[in-house]
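Listed after this line are the structures, all set down as structure tokens.
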Structure P
Amino acid sequence: MKLLEQSGSLKGSRGAEEQLSLISGCSDIREAVEGALHVQECVPENLELKKQLFAQLDGIVGDQVVLSSSSSCLLPTRLFSGLVHVKQCLVAHPVNPPYYVPLVELVPHPETAPATVDRTYALMRKIGQSPVRLTKEVDGFALNRLQYAIISEAWRLVEEGVVSPGDLDLVMSDGLGMRYAFIGPLETMHLNAEGMLSYCGRYSEGMKRVLKTFGPVPEFSGAAAEKVHQAMCVKVPDDPEHLAARREWRDRCLMRLARLKSQLQPQ
């Protein structure tokens, strides 16, 4: 946090020392949530573990506490069904590393009260995140459905020998990713013609033709996996030291990008 403060990236109005002094830990779940208005579960992505934890919380909290899961894929109906406080439950899925990537997906259970979503949305905005509301649950939510679609086609292009793993990553980092850091795919369509209807009229047939050539879901194993693994290890060896150094570099880049985006006035 002191590094964040030194770089001008620390969130909130309090200094690093004061923020650190307000963080505490304990091993008793009842003590941990005493007086809380919002509980954010962050245990590993294991359905039974999460259900066990929420069952415990359900017997402790009152009627005013939001119970939120950080799950990236587990559906709210699988996590919260049967809980007494189900109206207070939702998924609030952050993106790693959440301090630099502000998106949070809010996914309600069918019985989640609208006020629960509204309160969580307001809280996430207040702490500097960028919440989005999903009106219903869908496997993978929004972010991972988009991410997995990209990974699937990226894998297929490498597996079929169309492009090397290194060049494939450049397509994203030096191509699509440059504009997607500031505008999404729908606004990209809108701006790349004289509006959305113009884009659809101009490019829809070509898009449909290409989409029909997409193959089945890759297996992500075998020779293709070995090929991609070897290419990635040339760039970043898969030992703990090199992986940690690369993650640190990634986080510094994301820190700078987050600072740049905060300095630009949204239109």
Structure Q
Amino acid sequence: MITKKKPEEIERLRKGGRILARILRETKEYAKPGMSTGDLEVYAHGLTLKYGVEPTLLGYHPVFADFPYPACMCISVNDTVQHGVPRDDEILADGDIINLDMSIGYEGMIVDSGITFGLGTITQREEELLKVTREALKEGIKAAKPGNRIGDISHAIETYIRRYGLGIVEDLAGHGVGYKNHEEPMIPNLGKAGTGPAIQVGHVYAIEPITTIGSPDVLYDDEGDGYSIFTADGSKSAHFEHTVVITEKGAEIMTQE
């Protein structure tokens, strides 16, 4: 069931969303070559304590996993598409593409957001990867309005990304959010306009295009950390995500400062 959030709940989502945006920005600014992804995890966890929010990924146990997620943030580097588990032996270097993905709870309401950035100097094609994925998120958000359907969001994202020849990871999708980390509906990053559940005022969605420079196919690290997902061809990937609430005028972004 797709839930509608109450006005007072939406206000808590707004406040939590601003805090999450700040945590992501400050963690990005902290990242330097020579640090480990484990260092970034420790820093981000410290920010949750500083701002008085709950890191809701920490201890979260999705149905596909054998054990709960062991960190407060997913940190996915280069060909790690999503769900990268921070490690002390994963050292960042100039030219890396880094994705930070995090959910937090604020006064009982959960928001979810993600950013991707280049560390130091990256190639022109990698810059395009980041720009196109960021803009595809904007296109999806524009389509998230009353009178449209979930397929309209999917179609808008897919149409934009296809123009630039990037891969679209079909295995991963956006979702509802608010009371839990993941709620209905699922929001694929490709699809047919005019299909799927109706978008209604009060719905809260996490919209998140996920792209690759090469093949859209992915591999799962079942025998490693149990969570990381990699591009099948080793190409670099990107992910941007916002939590939005549907209003009569369209989607309002919650996860920005």
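What follows draws every value from the coordinates through simple rules; no lab data is involved. As the structure is a prediction and not an experimental result, all values here were calculated from the model. Cβ atoms are built from the backbone, for glycine too; each structure is taken alone.
Figure out for me which of the structures P, Q the number 18.0 belongs to, where mean count of other Cβ atoms within 10 Å over residues 127-134 was derived from the coordinates.
Value 18.0 for mean count of other Cβ atoms within 10 Å over residues 127-134 corresponds to Q out of P, Q.
Given a value of 26.0 for mean count of other Cβ atoms within 10 Å over residues 207-214, point me to the structure among P, Q it was derived from.
Traced to structure Q.
semi-axes √(5λ) of the Cα gyration tensor in Å was computed and gave 26, 22, 16; which structure, P, Q, did it come from?
Values: P: 35, 24, 22; Q: 26, 22, 16.
Structure Q accounts for this read-out.
Using mean count of other Cβ atoms within 10 Å over residues 31-38 for the comparison, can you identify which of P, Q gives the largest number?
Answer by largest value of mean count of other Cβ atoms within 10 Å over residues 31-38: Q.
Looking at structures P, Q, which one was mean count of other Cβ atoms within 10 Å over residues 7-14 calculated from, given that it came out as 12.8?
The read-out was computed on structure P.
From which structure (P, Q) was relative contact order in percent (Cα under 8 Å, 6 or more apart) calculated, if the value obtained is 13?
P
Given a computed value of 16.2 for Kirkwood radius over Cα pairs in Å, for residues 79-222 alone, which structure among P, Q does it belong to?
Matching structure: Q.
So if we calculate distance in nm of label points 7 Å out along Cα→Cβ at positions 47 and 183 for every structure here (P, Q), which label has the highest result?
P
For structures P, Q, which has the highest computed value of Kirkwood radius over Cα pairs in Å, for residues 23-134 alone?
On the way: P: 14.1; Q: 14.5.
Answer by largest value of Kirkwood radius over Cα pairs in Å, for residues 23-134 alone: Q.
Suppose you compute helix-only ellipticity at 222 nm (-39500 (n - 2.57) for each DSSP H run of 4 or more, over all residues; to 500) for every structure in P, Q: which one lands on -15000?
Values: P: -15000; Q: -9500.
The read-out comes from structure P.
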